Structure 1
Amino acid sequence: MTTLTLAQANTIITTALAEARKAGYKAMAVVVLDDAGHVKAVQREDGASMFRIDVATGKAWASVGFSASSRTLMQRAKDNPNFYGSLSAVSQGKFIPQTGSVVIKNAAGAVIGAVGASGGTGDEDEAICIAGVAAAGLQHA
């Protein structure tokens, strides 16, 4: 299995932040996690609030934990609020099923990590994550 490299993680973040600037979004934080939910790389733009890294991490952590985009997880949470509420509690608040992260997959389709962003709307956060994953030559889900 191919693992997520630091170079790929940095490409994802660099591209995501460049896309955010190009689109005129608010200051962002972008976090890339490996397949075990550990931080591979993170950046917070000047002017982004102190919560941005934590929120981006929570979105990515939820995605990698369930091998699903946070958009999918948000819908599942609406359909089963008790279960998803308890996931946030048992994960000490790390689990955030809010749109703004995607799973990162290698060429074989195996999950190798996740990327989450925070600072814009959920749609904006998700869009820059997708752009970053594509720029790194990887797949997203």
Structure 2
Amino acid sequence: MKWLVGALSAVLLIIVGFAVWVRLAPSDPARWHMAPKAAQDRDMRAGVIRVIDGGADDLARLDAIIRATPRTAHLAGSLDEGMLTYVTRSALWGFPDYTTIVQRGGNLTIHARLRFGRSDSGVNKARVARWLEKLGRGG
């Protein structure tokens, strides 16, 4: 019986350690604040890329929409730079997802992707669709 309690304690310690590590893992702007190379819409297992018509005003409006999203924080970049990166954390575990928005001429490119795992189960695609809906660009 003692070994069972010890094994369960070890499993619990591993789960708690993982949860703490995920929440406290640093977000290095040099790694995540990078312009996406794709110039067209793309759905991936680990994220999504959307390209929409939009200028500086649209970038500023989208920035405000994203900053108002729960559990989302600005990571790097600025409106003046024409590129911004945000981190949005999941409610339960705090898994970070990164979104970079770049203004290129008359287009905005939005690249949302996960950090941990292989699939985001469509979470980033749905989040970007909600942002674009609020921007008035459909989903």
Structure 3
Amino acid sequence: MFSKSCKYAIRAVLFLAANASEAQKMGVREIADALDVPKHFLAKILQDLSRHNLVSSVKGPSGGFFLSDKNMRATLRSVVECIDGPEIFTGCILGLPVCSSENPCPMHKQAVVYRAGLLDLIEHQPIVEVARKVKEQGLKL
């Protein structure tokens, strides 16, 4: 359901939550290598996240990316909406321009239930909690 950019953004945010801090910032190359994603593509994603105050960054020789306490309290919903837009949770799953509750597509009712469950899942847990669970379970980002 999420774009590749969005998946990279989620992985990057969780990686930063688990591995970086204001005292130990991480560069794009280091993050891209750890996540095995294209560096230039990730750099644009991180810039978008930074512009929307979902990651923090410092320029210069000792600069890099990290998550502030405020960033850590944000939810994955914020990350998803930053990259894929809020319509990811409201637009037609088939991409039809006229789909609505009044004029539903063949998949509308199931999609509404699916999206409501997904939205509930990603909007009620802060990034710091999701990152902690990923780390505890030893999952590779």
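1, 2, 3: which one has distance in nm of label points 7 Å out along Cα→Cβ at positions 36 and 60, as calculated, at 1.6? Attributed to the structure labelled 1.
For the read-out mean count of other Cβ atoms within 10 Å over residues 28-35, a value of 17.0 was computed from one structure; give its label from 1, 2, 3.
3
Just so you know, all these numbers are worked out from the coordinates, no wet-lab data involved. As the structure is a prediction and not an experimental result, all values here were calculated from the model. Cβ atoms are built from the backbone, for glycine too; each structure is taken alone.
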